[in-house]
Structure 1
Amino acid sequence: MQYLMTETPGEKETGGFPRIILHVDMDAFFAAVEVQKDPSLRGRPVIVGADPRGGMGRGVVSTASYEARTFGVHSAMPIRRAFERCPHGVYLRPDFDRYLAVSAVVMETARGMADRFEQVSIDEAYLDISRAGSYDAARGIARALKELILERTGLTCSVGIGPSKVVAKIASDYRKPDGLTVVEPRLVDEFLFPLPAGKIPGIGRKSQEALRNLGITTIGDLARIDVQELQAIFGKWGAGIHDLARGIDDREVIGDETVKSVSREITFEEDTGDITLLAETLDSMAEELQAVLQQEHLRFRTVTVKVRDENFSTHTRSKTLGRYCDDGRILQEIAHALLKSSGTRGKVRLIGLRVSGFEPPGSRQATISEFYR
């Protein structure tokens, strides 16, 4: 990524057209599918994730319905804390087979409306729709996409449109649920600058605390500060978030249909040194990835665990097997071993699990690309 740029977001051309990126994100996806399966849950606080065991459980929340969020429950929260805040909630273990089946319909619908399509998780994707030629036309595409997804799945989604991935992603979150936000290039600063700095992907609670110590609370503050001050605290990542605060994001929508890796990451609500919580979080992620692997008939050879500590240092450990594997228990065992060997000291703010090195797919056409962190 280049950090000294003269290009204004949106000036980049794509095949002779202004760059227009659409981000589609399903609303409280796991919980919404559960409500669709059991309509009696409608209007109730639904929490999908680990078993709370009456407030003594480990692991984290995967998804919380909007009713549950009014009690302060949200994804990546320790399940025990969720139970403290919402003991009367409906707690469900994930049904990944069902989620993947619904996801396949959503992604097939979105893929058909894109010049280039990149699925980045089970419930979100980027579409390059630059050939629409204008943001007015892009708005029409977004409306049509939302209507089709609702018609085919009964579920709502939120859509953001902008000149870069980061702007589109922040825009899709702006009016959830069932939102549509379009940010034209000339309005990027006006849209981004008043928002809290934590709206930038990757800036969690600990990062926000560090930014507040510099007097930074909004994205505008972050965009205006000397980048060297950020680099002194965050290293190279400081320059990256400085660019993102100005809407500068050169990442392309990757249209390659070949699955190269499948991964999942969780940023904890609070940094944690609880090794049991870390291990059970890895187990939960392994369960989710295993469901994807089965759905896509994938067998892997390489497992990677990523850990980011409270000092923003990132540690990764990988193991490559001598043969292809599709055994979820082996995946969990390797993940635990890699966690122990990660060399992390102190508390952990983010943990991730990735599988890669897949068996040649033959005639199979993949539909799941790398999960977005």
Structure 2
Amino acid sequence: MFMKNYIVYLFFIAVAVSANAQALLDEAATVETRKLYSNMIGLSKTGFMLGHHEDMAYGTSWNAIEGRSDIKDVCGSYPAVHGWDVGRESGALNIDNVSFAKMHQWIKGVYDRGGINTISWHVDNPVTGGGAWDTLSAVNQILPGGKYHEVFVKKLDYVATFLKACKSGDTYIPIIFRPFHEHNGNWFWWGKGHCTEQEFVELWKFTVGYLKNEKGLHHLIYAFSPDRSRMILNKAKASYLYAYPGDDYVDVLGLDDYMDVGISSNGKSMEMQQLDFIQVLQTITSLANDKKKLSAVTETGLEGVTNAKWFTSVILNPVKKTPDIHISYIMLWRNANTKHHYATYPGHTSENDFKEFYADKMTLFEVDLNDIYHADVH
């Protein structure tokens, strides 16, 4: 009788643990994808990973030089998270003139070294053929039954083909996929004011369902990423959740935040910006905890890094002094040139500060990740 009761006890314990565990929306997710997600959540309890968009593709003074990285040139390690974009998905070059063929090679290299890849999608307006910033109403026309639905599906097929080719040997490389970002702003055709909240939700759900069920892609982690500038802080959680498609369609609660990190047009002092930054990070941490999801700052940065102490004073210190903030990664935008860049580079005034940022035990780079796709590293 004791053994029987003990087995029943263990069963209910297992059920309780399972019910409280963070799980991907895709129940058929690959082993590597599930392990990555679990490890990212675990690592976020004690530190955060640094990311950089198109880090290996180009820098402030170079383009497509094998092994180069502005960040690695400064601190000796690549960032932990590498951002890419599949905008202009039907061509040979992406929206930033990065070769898709080379992108596949870089994505594989990141995975083989133990780093993480995330992909955004600045998709052209399917109705007009204009860019992502062409805000002519389109969403209601590309949903199932809409006049341009098949045009949109063809674009999705190109993306699915690219994602399916993200492999190392026979292994599909886990990808954090971040479509339709900053949807609460009005600068993209999928943004607020160009479609209803429900239409955006339907677009998101269709996209996830199509890639997962119709195209059979099970190595994707789906990131939701509104823009901080359109959040109302005295209603932070409700504001963040505008057009949230539901827990069954999201894995990462992300946030794009250029507003709280030293931008002069904010109209607030740096002290007030830091308080706001802390509040929004607490907000997405709390929401992620409640929903058993991963949280991340999916885009941020100060263009030109005009504050020589930006990395430690603006990003690191607010997180260090706030114990209830648990963010998986913080993604810097790209280094296009010496004017338009968001990471440091050799000779920049922020170089020494970045080295201090790198040396802190709370910040994680690619060199700090240890078999994140297979072992329990947290």
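The numbers here are math on the coordinates, done by the rules we state, and not lab data. For clarity, every value in this text was computed on a predicted model and none was experimentally measured. Cβ atoms are built from the backbone, for glycine too; each structure is taken alone.
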Given 1.00 for FRET efficiency 1/(1 + (r/R0)^6) of positions 229 and 261 (r between Cβ atoms, R0 = 30 Å, to 0.05), calculated: source structure among 1, 2: 2
Given a value of 17 for relative contact order in percent (Cα under 8 Å, 6 or more apart), point me to the structure among 1, 2 it was derived from. 1
Out of 1, 2, which has the highest value for mean projected area of the Cα convex hull in nm²? 2
Given 4.6 for distance in nm of label points 7 Å out along Cα→Cβ at positions 45 and 157, calculated: source structure among 1, 2: 2
Origin of the value 2, 9, 18, 22, 20, 14, 9, 5, 1, 0, where P(r) over Cα pairs in 5 Å bins from 0, in percent, for residues 109-252 alone was derived from one of 1, 2: 2
Structure from which 0.15 was derived, FRET efficiency 1/(1 + (r/R0)^6) of positions 69 and 317 (r between Cβ atoms, R0 = 25 Å, to 0.05), options 1, 2: 1
